[in-house]
Structure P
Amino acid sequence: MRTNPVKVSDWRGVFPVPPLARRNDATRGIDWGENDRLVRHMEAGGMTRFLYGGNAFLYHVTLGEYEEMLGWLNGFAGHLWAIPSAGPSYGRLMDQAPLLRRYKFPAVMHLPCGDPRDAAGLARGLREFADASGTPLILYLKDEHNFGANLEAGLDAVAEMVSDGICVGIKYAVVRKDPGVDHYLEALLRRVDRNVVLSGIGERPAITHLRDFGLPGFTTGSGCLAPALSNRILEACHKEDYGPAEEVRRAFLAHEDLRDAWGPARVLHAATELAGIARTGSVPPFVSELSGRQKEELAPVAQALATANTAVAV
């Protein structure tokens, strides 16, 4: 696993956010062999940076499972970048901090949630966690109120953490009807270097974020099925070939539509298995499995995306 500090140029890329495969039995234990299989598939498609967060249902792992996962991530090959997530609550963060401190992850992402918070209090807690874990942070901005109701105070708190080196990257994932119209993102980019801000909502808004806002890269869930295709989008955008990038992006939209309709993480979890990439098994409570009818509808969509990826990879 890569352990050297994050540079600004490191955010120029695609960051898959994979599911975490589990055994399909009464224990629902994590299946590390199948997770290895998924990583090999993504690496074969050109992915080298892996961000484990919401799609892995890290909100619901036990502390013991979290410890196992950190050890597994630490075993990645030296050229691969493994990024775990932590939290979301302060108490959970501080329980996880000594486990993270055993390793030298280049960053850890804080999972967002909707509990009572304000900018000053959240920043204080995140600084304490970063110090306790010995690991710099990726902040996940999922809505405008992640840092409390005072938007200006929240943006300033984010900027201060970036300036102080506490935060080394930002996953920007505020959904807009038109991603090209985003005053909150504009305000963020007036405060921080846009080269540390990732488009964080997959392929749907990625081209707009890279073209219109100058972001360096994007995260992807569907790209776990089609890593070569996701990389094609990035490469085309960096060459300013936005027409070809849009053509590739269309291959993802049917899968993204189902993720939006039924839940992004649970659809990706099932799609990974239905596409024959890895046996992902059960999902943990508090999340329900897709129904048989939903899986019947999802299967050809997932398989078509994986097939298109194979054609590009070959």
Structure Q
Amino acid sequence: MKINKIKNIFPGIEGARFNMGVWYKSKGDSLFFIGREVLKAGEVGEPDTGILKLFEMDKDGNLIHERLIWKPLYDGINLEDPRALRLPNENLIIGLTCVLRNKSGHPVPFPAIVKIDYLDSWKQNLPPFLVIDTFGPGKNITPIDMNTFLFRPDSFAYNHKILVFSLASQVAEKLGDIEFPKDLPWAAWRVGTTMPPIWLSANEALFIIHGITKQIIDGKEKYIYSIGRARLVRQGKKFRVTVAPEPILTPDNFLDKEGKSLVTELHPELRRVVYSCGGVVNKNMNNSLLLYVNVGDRATFEVELSLNEMKAGLFNR
């Protein structure tokens, strides 16, 4: 997969800014981002507690504005990994992971949803969020439309499945599971979602996913993340995927000329991370996807990819 451009969108900052949900401003070419800012890594077994910020960048990549929109008031709660979906009425739905504490004090992730009305007037704090506990713990909640969401339950049985549910009423209703192949070397341990699917027609979408495998490096087992692509097909309330065999991005795409990582991993003893919560079709170049990639749980890189290449081998047209 040819990469047209890689650019660090927050160069020279202290701490870490990563896992950015993203959408275009309704009028104009500027982009909004909502993402995590973490100043230091969490202890072993603990989440990397941080804040959520809202950013606006112009079409040239200049930071116009940034604002704190959420911070934890108590040690027992954290919000992570926003995935933003613009609706036809210009409102916004954001899927989040809400990390709570159980009776023993251990952190447990649950999916959460925020609905934002009057997109252009939203300039202050994050509105109240709804925690979905119907299906138990889990993460990677990704909105498909106003009422339909993808979510990976925190269970070994869902290492290669994603649960689909509807929130058309006050009660979450399971619609089914999406099955993923288990024989992909870059996703041998687990598969999950990234940004909301890009619908190319009423029932077919380009679906950007992430995969994790395990690898022994310097005598220590580490989790190795990659980003891949798939065709998502909707048939009524059911969904199925066809996954391309090769990843589009791996940690090795973010090395300098000497083979060293462009950023220092937040948890170098545990994993090598490339991950994404957001991307947009480039307004100024309709055949390209701008994918905002978390590298090392440390920095966010804008990666420009060809939509035609992303569709190749998955779609008939």
Structure R
Amino acid sequence: MNWRNEITNAAVRSEGHTVRTPVLTFDGFGLGYPIEMKLEQMQCTGSFKARGAFNTLLSSDVPETGLVAASGGNHGAAVAYAAKKLGHKAKIFVPEFAGPAKIGLIKRSGADLSVVMGEYANAFQDAQAYETEKGAMQVHAFDAISTVAGQGTLTREWEEQGLQADTILIAVGGGGLIAGAMAWLGKTRKILAVEPEKAPTMFTALAQGGPQDVEVGGIAANALGARKVGQICYDLAIETGTECVTVTDEAIRTAQVALWQECRQLVEPAGATALAALMSGAYKPAPDERVAVLVCGGNLSEDPFG
């Protein structure tokens, strides 16, 4: 597959529907070197997920029965938002731990929302059942070509904005975001996957030779809580030689607080996970290595303004 063509087509297709998010270079966090950060929490609905949602809907014949999606929160909000903008019905399934802020965001987008017991995998089972029963079109959160191509527009955009980094750190849940980056960049830059210790889907897949079900939990689970990394992501990681490190919940919280205190960026734990790898020492760049961090989401579990 020619991923760069897929991603370029996605960028053209989605123009005017998604936001060109800003890039900030910041010399702080006590690290002693500058970090280039792309602030994707400023995307529509507060995360990168809008990119994949719009590309999927704009490149598909959506049936009259509408769309269905399972999500930890951010994907559901993106699909609901894109569906409303493009005039489609949407049914969204989320686990209860998505949190009130993300659940409220989906409700405000006008989608038919079901909150289910358990985790993302349980929501996905219900979404599959709904797809079979109603004939709705499933919009997968991470393991679909159109989703990955849409997420890849982020890295393409970042290069257009003058990306200088040798190494880019990206948080991983199901792997759609980092898959888009790997698909666009190939081996031209180093990409480092960063996962919570309590949701090590890609770390486990790379260690065991393929995607495996893992137990998930921790403070970032409502965004990085897929039980198994996507096959597309795993295949691209093998092809590009992408490595993975894990970080503790404490490290994620420290990075989340630092983003607010030092540069007034209010992000959810998943959005701070990549930075946590640098601040905790889970990844130590070489003295002359230029690094970049993708800040991927800003939807906290609790709305900071009630």
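Key figures
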quantity: Distance in nm of label points 7 Å out along Cα→Cβ at positions 235 and 259 derived as 3.1 - corresponding label from P, Q, R; calculated: R
quantity: Which of P, Q, R leads on FRET efficiency 1/(1 + (r/R0)^6) of positions 147 and 227 (r between Cβ atoms, R0 = 30 Å, to 0.05), largest value; calculated: R
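Every read-out reported here was derived from the displayed coordinates using simple, explicitly stated rules and does not represent laboratory data. Everything numeric in this text was worked out from a predicted model, so none of it was measured. Cβ atoms are built from the backbone, for glycine too; each structure is taken alone.
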